[in-house]
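Got some structures for you, see below.
Values in this text are rule-based calculations from the coordinates and carry no lab data. None of these values were measured; they are calculated from a predicted model. Cβ atoms are built from the backbone, for glycine too; each structure is taken alone.
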Structure P
Amino acid sequence: MKYDVIVIGAGPAGLSAAIEAKKKNLSVLVIDKGSIVNSIRNFPINMIFFSTAELLEIAGIPFAASTPHPTRAEAVNYYSRVAKFFGIQFRFYWKVISVHRSERGFNLEIKNEISSQLDFASTDKVIIATGFYDNPNLLNVSGEILPSVSHYYKEAEIHFKQNVIVVGGNNSAVEAALDLYRHGVQVTILHRGERFGKGVKYWILTDIENRVKNKEIVTYFNTRVLEIKPNVVIADVCGEEREFECDFVYALTGYHPAVNFLKEIGIEIDEETGAPKHNPNTFESNVKGIYVAGSVVAGYDCNKIFIENGREHGKAIGESLSKKTST
């Protein structure tokens, strides 16, 4: 079957775009290499959104949460219910390998992440809403693939009375370190910068600085990880090589969009910002018929587009699709 629109990415921005396209009476398929709102599912289990529920709503469907600031679980449930309400068609755990232009649109080669089965899907238009959270910034050191190393923080309870090293100094690293500390975990932060990141929320920054000052969370700045071994991290601390004993390592050094995938499709990328070339009014890229939506639009600046503003991209894309279809 050929679709009018295929959306790559089942996050809030991708769902919003899919729903807006469907409202225009277009046939829509959403493909994701994980499950619905897969990035949100990878957030810490007990996470509470800073945004209020109404700022996370899509498609005009009210988000009824137990408190003004919904939990991760409430958000997953909300977006799942909205998708079900609009009857969105999905192919979960399928990864888009390539996108090629055909005589009447585009052909997508896709691969099942579980069985490795290959398949194809055809469409007139493509919307890329792949975000950035699936692509961690790697340390590129020996031992990074050990089972005791993770680029995603889930919960503190599993590390009770353990020694955990957190690599990084921005929001995700700082929040994980504070959560671990408050659950009886011995935490050490290793950060390559001279101080915590400028983007750390001010109330969190004050909290972590007090913990460091009181020596409750030991922190080493100007530190670069050299190697990870079972129960040991070797790092360069201000030019001196040191070893840190640990039970687990969280390498929370940020995430980035799938820039290479965009380039392979033919989308022009700003080499400095990582932002894809697109029309800011319609979100159509330089490749006619391919749109971008959500945080992928911001490139490497992960603090520029959130659910609150990324959800609005779908409306502009829907209007553009409607005009082109009617023409």
Structure Q
Amino acid sequence: MKSDVTVVIPTRNRPERVVHAVESALAQTYPIAEVVVVVDGPDDATVTALGAIGDIRVRPIVLATSDGGNNARNVGAANAKTEWVAFLDDDDEWLPNKLERQLAVAGDNDIVGCRFIARTSKGEAVWPKRLPAEGERFGDYLFSRRSFFNGEAGVITSTLLVRKQLIERIPFSLQLKRHQETDWVIRTTSQGSRIVYAPESLVIFNDDSGRVRVSTSYNWRQSLEWIRGVRVQMSPRAYSGFLLVSAGAAASDQRDWKAFQPILKEAFTLGRPTARHLLLYFAMWAVPQRMRQSLRSWISLKRRTSILP
């Protein structure tokens, strides 16, 4: 059986993690053509670790300079020789039937996602809780929030199975350090590409592995600049939802009180905030981040124990 899937993994200076990710790709029940590991700049330790795997399907590409994960993903996709490209971050892993289940539901769609297991030191959760509805714009799916809890909607790079011709026509943006996969899916679907989700949880998203976090390393103004650039591709309600809940979370976690009024004003002038959005926004400013995290953990624990026999 000839495989029509290439796996692309960007990495840098994390040899142990990337080997674990590669092994989860090689263990797929659906046979893969190659695992293209794009090493983002000189990194002898990673190249040595990849060579020790001893599988001819693993092909490292070492870039001369470090230009970021999105560039590495674009390079990997350009080197794929198959109809489909599946992306996997080096600190995540796939369950063995990930590709098999996604290809089973792919049909004529251009992008296939799936649910994932968000794993932290405090436990695990299955996200997203809700999948996109038929005909729902992706920006609206992500940001027209219907719940007070995290994980209602979402997409992460490690879930994405995409057609090679699509990623070549519309590559990942090289300007963004945050919202990369969200930006890409919104841009591609707004131009007519279709996305479908496999309903199962098929990826383990390791959320305690040192990822860049909006609250610690990303300025809320950059999030604001990004959402303004894609505003025409979502409803006013979704736009205000991102401003109040996502950009607002970044600003409140940094306790940047100068952001409070501008974000709220733009949500009303260019968006259509719901009562839920406003309640979440005011709550984030009133309750410090650590207290909110403790409260969410307690609620999650109560919800899990309440369904145990």
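Of the structures P, Q, report the one carrying the highest value of relative contact order in percent (Cα under 8 Å, 6 or more apart). It would help to have the intermediate numbers written out before the result.
Values: P: 20; Q: 17.
Once relative contact order in percent (Cα under 8 Å, 6 or more apart) is tallied for P, Q, the winner is P.
If P(r) over Cα pairs in 20 Å bins from 0, in percent comes out at 30, 53, 17, 0 when worked out from the coordinates, which of P, Q was used? Write out the running numbers ahead of the final one.
Working: P: 30, 53, 17, 0; Q: 32, 58, 10.
Answer for the origin of the read-out: P.
Can you tell which of P, Q yields 27, 18, 17 when semi-axes √(5λ) of the Cα gyration tensor in Å, for residues 42-185 alone is derived from it?
Numbers: P: 34, 25, 13; Q: 27, 18, 17.
Label of the originating structure: Q.
Source structure of the calculated read-out (helix-only ellipticity at 222 nm (-39500 (n - 2.57) for each DSSP H run of 4 or more, over all residues; to 500), -12000) within P, Q: Q. Going by distance in nm of label points 7 Å out along Cα→Cβ at positions 34 and 178, which of structures P, Q comes out largest? Between P, Q, the highest calculated value is found for Q.
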